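Chemist: Right after this note come the structures.
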Structure 1
Amino acid sequence: MEDHSLGVREASGSNPDQSIMTKRDRGPHPTLRIKGTKSQSLLDKKIVLGVTGSIAAVRTVELARELVRHGADVYGVMSEAATEIIHPYTLHYATGHEVITKLMGNIEHVEFLGMEGFADLFIVAPCTANTLNKIATGVSDTTVTAFATTAFGSEIPIIVVPAMHETIYKSPVLIENLDKLKRLGVTVIGPKIEEGLAKIVSIENMVLTIERVLSPKKLLGRRILITGGATIEQIDPIRILTNRSSGRTGVELARAAYKQGAEVTLVHSRALDLIGIKEIRVETAREMIDACVNELRMGKKSGKEYDALISSAAIADFTVKSLDTKIPSGGELRLPLVPTPKLIEEVRKEFTELVIVGFKAETNVSEQELIERAREKMESYNLAMVVANDVGKGGIGTEDNDVFILSAGAEDIKHVKGAKKLIAKEIVEELTKSF
């Protein structure tokens, strides 16, 4: 009979790559070739992934590989029930490391999550009601619950991702235990209520939460308001005026600020359903301006003021008086364009001390002229930062960009070229220096 647990090891110690080995050292697992190919946000972080007996366990392969793509080292721990959903070999392939299905002589739960353990985080995804209740009450009768108890003792961050039937999720016993876990500092992600089930949340939301938990949290306690994407000005019920902005920069800025611990509100026209990020959907320039001003006012009134506004949206400069019926096709059409208000101008009049990050887009100008115009905007509105780029050379509606980041009081100008995720990270990093 084959034993798929880690009952036999050839080496021990605190180094996971030495202690978790098969009987023949075959070198790096092929899966590890994808390590860090998406980002370095979790570079060399050691994440223990607990898997329990929910059908949602099939999602853990995707989760594990996505974490590896962001630079993490992932180690799987499966309950006996989980092995009836997916085979340990499957998770071994996904992580590049052998999977723990039993606790043996190396006391694996202590090796990973003890006081001197090498793991940075323990996540249970999916987490069944049975496992959740056991973790909350200190029962340690499976590999996963034993790992959880050990993590509590060493204060290693714990994340649980519930997945179960909705009726079970509504159980007062489970609700009480869920609240208890939250009070104990456990991060709970989801679930997503759909089709009578409390479903596991998206991989994107799990990765984003893990990035936040393991980040330096340089914006912890800060409230950041961000605008993103294009606005839409209606001509008639069918036709609109808009621009080529994709909204990617605003979304990546929201993610980057959230990862650093900020409370984030994103005002845009899309619907992302990102856990932890408040979204306000708008269409027109006027709606976006009103939404931002109202948010800032409510924050001030409630004593929870926003610390910064990042105005990355491509707000329409002109609007038209819209018609209620379709304009007939054919013939010449003239539309009188009316200038729209300027968001930064309106905000600055009322919120004189607010930290504001502005964007300056030009077309086909020299680098010197682009930077001069960005400085003029910074001085005119007393901005903390301006991000400038020449959209005549790309950047609008694309996945990458080429920008210059100017900070007030700093002589050096940061030039960043590449994916908008990277650019957003650099902008947020500069923003942290403003507080």
Structure 2
Amino acid sequence: MPEKKEGVDWYSLSLTLHRFYGGKIETIPKVPVRRIKDFAIWYTPGVAEPARRISKDPDESFELTSRWNTIAVVSDGTRVLGLGKIGPEGAYPVMEGKALIFKFLGGVDAVPLVHRGRDPEKFLELLELVEPSFGGINLEDIESPKCFYILEEARKRLNIPVWHDDQQGTAAVTLAGLINAFHLVGKDIRKARIVLIGAGAANIALYRLLKKYGVPPENIVVLDSKGVLHPDRPDIDKLMISHPWKYQIAIETKGGGLPPGAGPDKALEGADAVVAASKPGPGTIKKEWIAKMAKDAIVFAEANPVPEIWPWEAKEAGARVVATGRSDFPNQVNNSLVFPAVFRGVLDVRAKTVTDEMAIAAAEELAKYAREKGIHEDYIIPTMEEWDVYPREAAAVAVKAVELGVARKTTTYQEEYERAKTIIATVRKKYEMLWENGLIPKPPVDYE
């Protein structure tokens, strides 16, 4: 959630500009229409031939229509930003903002699709019904634990990539940051002790990626509001039914060697890294807890608008590398570094799904990009301004999709890098031309 800083009231400014522009995105033609007769090509009678081709082979829809580059940003409005359950209409401007980022950073056409189907099966039925219109689905702002079930089931039922950004996007960019943080402090992430505070969408997905990346489950401690997830917790049987994802973590990690009922203060003793995606601070994580961590500790405090511990407090307590979710502090963990590129890659190879291995490929490429630029304690992941990272991530994801056998088209890293770079650069150039020629009206207030 934005907040006031540098004398700008971001809430009032945003409301004024949303009202002025009437939203943030629109649809414009991409084909030549020089005369009315051209509609004989783009509509009737000419359109009958591509329609017939697609009827015989539905995969042709990825070649003959905009489906290949169009996704839906889908939400029921049950857990929006820091706003909570504000309903589908309230969620719409957020989904529209997501669509804007998809286009500007990834060259992806995204359609906001908010709905009232809060029941998981109705939600899934909706996804199945609209699948023919889209090349991918980005799930957004869905309450937990429902979001886990919907993602798992949608990936089974649909033949296009389904991605939940609050899970996979945040987890992938966090993994990228951790890879470089451990590289910087000279430790092996696969031998490190890692504590995850908060067992919501982001950290449950991060646990899964860390495990897939090679970190042994017993090296990971996961805590929710009641303490460490442990097989001997009093509520473990209830979790097996009400939250099987937490139950699985408890069984696999065995509580990270801690006793049942252990809290974050105990969990952080001797830990190499902590990733908090929990209650906003300050004071959710205390300085004295950080002081008990191992030498060269890594602290990711990702809550917004206020991190679980202020970065300077973590540094004062002995942390060497600190990341947050905020743009005004170094090392912002921002899922906008991941989702535009992931979808650019999966769309370009017409992928049938998006896997954890593909998310890891994006994370590794993101980390590699930063290392090549030169990582240090205040720069372990790129920023959104470094837009050349997006085609690189897209290429890594596309190649991994081909390698895993889930792509309808093949490509090489270099081919996809050039393709993605051209698509994204073209979008940026179109925007600049619209802006410079006054086709995007100047805002009624000066906020620069």
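A short reminder: the numbers here are calculations on the coordinates, not readings from a lab. What you see is a predicted model, and the numbers here were worked out from it, not measured in a lab. Cβ atoms are built from the backbone, for glycine too; each structure is taken alone.
Chemist: Computing FRET efficiency 1/(1 + (r/R0)^6) of positions 332 and 380 (r between Cβ atoms, R0 = 41 Å, to 0.05) for each of 1, 2, which one ends up highest?
Modeler: Result for FRET efficiency 1/(1 + (r/R0)^6) of positions 332 and 380 (r between Cβ atoms, R0 = 41 Å, to 0.05) over 1, 2: largest is 2.
Chemist: To which of 1, 2 does the computed value 38, 25, 22 (semi-axes √(5λ) of the Cα gyration tensor in Å) belong?
Modeler: Working: 1: 47, 24, 21; 2: 38, 25, 22.
Here the read-out was taken from 2.
Chemist: For structures 1, 2, which has the highest computed value of relative contact order in percent (Cα under 8 Å, 6 or more apart)?
Modeler: Between 1, 2, the highest calculated value is found for 2.
Chemist: Where is Cα Rg over 2.2 N^0.38 Å, for residues 196-403 alone largest, in which of 1, 2?
Modeler: Working: 1: 1.12; 2: 1.06.
Of structures 1, 2, the maximum of Cα Rg over 2.2 N^0.38 Å, for residues 196-403 alone occurs in 1.
Chemist: Please state which of the structures 1, 2 yields -13500 when helix-only ellipticity at 222 nm (-39500 (n - 2.57) for each DSSP H run of 4 or more, over all residues; to 500) is computed from it.
Modeler: 2
Chemist: Assuming 5.0 is distance in nm of label points 7 Å out along Cα→Cβ at positions 52 and 316 as calculated from a single structure, say which of 1, 2 it is.
Modeler: Comparing all candidates, it corresponds to 1.
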